[in-house]
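Some structures to go through are shown next.
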Structure P
Amino acid sequence: MKNHLYMLCGLLPLVLGIRSREHIATDTLWETKLLPDDTAGAVVFDDFTSGWHNGWLGNTTAFEIAEHRLTLLAEATSPAYLARPVTRLRNTIWEMGIHVNSALAVNNYVRLYLISTNPSLHGSQQGYHLQIDGANGKHVYHLWRQDGNTRQVIFRSDSIESQSAAFRARVRVVCNRDGHWQIFADENDSGSFERVSGKASTLPHVNDIYVTDYYTGYAVNFSPIRYADFRLHYILIRPFDLMDDPVSHNTVLPQDILINELLSYPKTNGADFVEIYNYSDKIIDLRKIHIANVSSSGSAGTKRAITNQQSFIYPNEYKVLTSQPAIIQQHYPNSVPHTFITVPALPNFNNEIGGVVLYSDSLTIDSLFYTKNMQSPFIVDHRGVSLERRHFSMPTLAPGNFQSAATAVGGATPGYANSQGVIDGSQENVRLVSKTFSPDGDGFEDYLEISYRLPESGYMANISIYNDNGRLVKQLQRNQSLGTHGSILWDGMADNGRRQPVGVYIAVIELYHASGRRRTYRLSFALAAKL
């Protein structure tokens, strides 16, 4: 019966006339990707070529990235939107590349939210948005000003004859230093932006009562059978006049990019890596950044370019610099591949004492000098164990700000949050996610999961599993360094390689710290099986 139901569900899209993603793809052959002409000084730029970038809010579960385009999922409900913080209004260009694989209509349209005081873009707010809709083979650009739940059109373009059943354009909205709006479009791959003509119902001028917290975003209103027609190729926000911009995003300042993790003493046949983190609100082109090593005597080596190709690091994003990404990913399987940048000329780092410096031109952006004393005293062999930053807000060289990565996570965390990163206000907590588990491979509670959150880094752990007769069946962890938070799993197998029978067991978790603190937890649980 279950199989029949699955088969019926698979036929529903055909019965309802909903086109599959594969059908849409063969219809359009995934049209040529739209891209901006210029990203200089970009404050926001996402072309979806490397997955989701940090910072998107809203209906994130309604969208997916397919063929480097942002598209809607079949289960998405209308209207769907994505927003992200931005701190610009005047002297700004908003731009996006849009492809709609059918005619725009009064109930099938797109919006570019320029300024919104509410990240819930369809809610009550103050702000401005551009809506592109259509009817009878034509489309129109409307610039709206919204005050609470009331909207007012401040510009309406002339009706534009659609050249085909699809709408395809690069759309650009400009607000100059004086607060005047202009709209430009490059439709149907003409190759150049033309000013959109029309008339304003009121003067298209910024009302500065809207100068508060800002969000920008993309929104789609769609009928259910047309969810797959809408594709966003890119979104870009940058200064209109870079030379006259009060907040220059072209200048990289100290602490904009931080050294976040360093592996200087790799495993046998391994490779060094440096992980950096964008601690600013800027989108930074890594062609501007150079790197150098520091000798054990404190002398900086030759500055080397991170990359000669355009490569952006976004706010709150990690990038891993290494000459051998495949080896790093092999040694640390949980690493995030799309964060890696291959740096053929990455300098060599001394194993236990030395340093690394980041530069923008001749300006030092960040620097770290490391010694073997920064590694955990409990780890005898430091090969393959990185040094991780604990606090972004503290100076890089502040005592205790870099410590050994937890061996419980493999000794390094390339491309994602550090195991030793401090969570503000965290309390010590060790618990079982569930008091029962059944290692039967059905995908539900197949592992015993021991979750922990610790108030500081530097803790070590011994974890032992005993049966209800008090006999040790599994030494799960032995003198393992822990991060500040994480989970440890048991698959139900004993040290002798045999699966353990159904019954009651006890996990004994011993924590100890270099300061002398010790704590023991005894947590009982049941190993169960299906009836």
Structure Q
Amino acid sequence: MSAGFATMSVASILVESAKRTPDHVAIVVGETSTTYAELWQQTREYAGALRDRGVGPGTAVAMLIPNVADFPRIYYAVLSLGGVVVPIHALLKGKEIEYVLRDSGAELLVCAAPLLAEGAKGAGLAGVPVLSVLLPEANPGLPPRLEDEARASVPIDTYVQREPFDTATILYTSGTTGTPKGAEGSHLALVEQVNVSLLTTFDMKADDKVLGALPLFHTFGQTCTMNTVFRAGATMVMVPKFDGDTALKVMNDQQCTIFMGVPTMYIALLDAATRTDTRPPLRYGISGGAAIPVAVINRFKELFGTEIHEGYGLTETSPVATFNMVGVPPRAGTIGTPIWGVDVEIADAETADSIVLLPTGELGELVIRGHNLMNGYHNRPEDTAKAMVDGWFRTGDLGRKDEDGYLTIVDRTKDMILRNGYNVYPREVEEVLAGHPAVSMVAVYGVPHETHGQEIIASVVLAAGASATADELTVFVKQDVAAYKYPRHIDIVESLPLGPSGKVLKRELVAAYVAREEAAVAG
């Protein structure tokens, strides 16, 4: 069967707004404002340089860039050439970056100067060439500057059209299988996500100013903030490094009308609000990435005079699958209802090889189908087949759906830890700790934490006759994992609780830790 003749590109999001509202401000970073026309011109220049380096349809280009104007420039430049963008988490270390570069098949890494220490190390290990941005001046010992190559090249005229199901992005996501998996997002899924967000999910117009504090290398910031803001022709106010006081000041200075964040960001804003009486003209907030406590929603309403609308999604679902739609009073404690054109149901979590849907109100696994699903995991047909069953994506999250179609997440079937909205999977941290000569067995798990959502704990059994302190082990693990992944507390124990098949019973470790903490508080 023919795939048809339709074409589509995520790059059109920027290009069309540059044509329609060229003089409107697209991004604000600090004192610098960039209009849509300027941003598209800069993107065309970057794309000219990347084309001269051989980037074209299907070429994977990795980018290691914080929340600055170069992120959208590089992102849309690669997509304009028909390439595939591989955004890398800005906190990763050299070996982790090497893994992403090798796994994705990236042929080039564009790296911001502040991240070059780890970026160049990872690229060196993977044998991938590096281009820099934001280096103050050319330096023979450092990678060439994209800015210089852009000035020397001819800008592209316009973007390359792609087939709707061609891969646009590869975003690396957590799992419990050890190494991250690259979820391939199609042009169709990403563009449709934005269109649905604007028509029936959010309420965003060209005169809105949205605080862009979410990391753009993550699907939430990339799709819900950047792509959606640019499609609406609105203004994204960028904050390169988030903290509550800075974010609140920037929102006040820029008169931001919409805030998007993970729960820890809302907690930080509430804290910042105790130090100033000035409030931005927020129309509403959007929360995702982890469950937001109802107390935080209520307090935010009290201090900022507006609602927080909570949603749910995953990298594999581009990301939004359900949302408390703007325009309808949000139901605190729920993740809302499925977005337009997407089905979210509850299935029997125990039936692995088929989808058995459960009646309303029953507890089961959330399963999703619709225009928002990924193409699959990059080069991982077996993992894709496990996740995609009978046309549904199995989320691994447990929840319920009520009579009105509102969904509530109850628990995670995966062992994944969600700290500050970042996914951490224990196996990767366990692998590093297990590499210490004194360690015999290790289990890493998450425990509830009121500001981080979850905190990372490790229980370690030392090898016979070996000795090591918790501090030594912490220093050891911090060398090879990003700062958001290392255990904040390491327990050295005699043994780990095991099930009949020899599997470590992490739920018992969590329960024991929580009981100890409660006893300490009571005592």
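Coordinate-derived values only; no laboratory data. All values reported here derive from a predicted model rather than from experimental measurement. Cβ atoms are built from the backbone, for glycine too; each structure is taken alone.
Just a few scattered comments:
- Read-out percent of Cα pairs over 29 Å apart, computed value 53, structure in P, Q: Q
- Source structure (of P, Q) for helix-only ellipticity at 222 nm (-39500 (n - 2.57) for each DSSP H run of 4 or more, over all residues; to 500), computed value -1500: P
- Origin of the derived value 0.95 (FRET efficiency 1/(1 + (r/R0)^6) of positions 316 and 428 (r between Cβ atoms, R0 = 30 Å, to 0.05); candidates P, Q): Q
- Origin of the derived value 2.0 (distance in nm of label points 7 Å out along Cα→Cβ at positions 340 and 388; candidates P, Q): P
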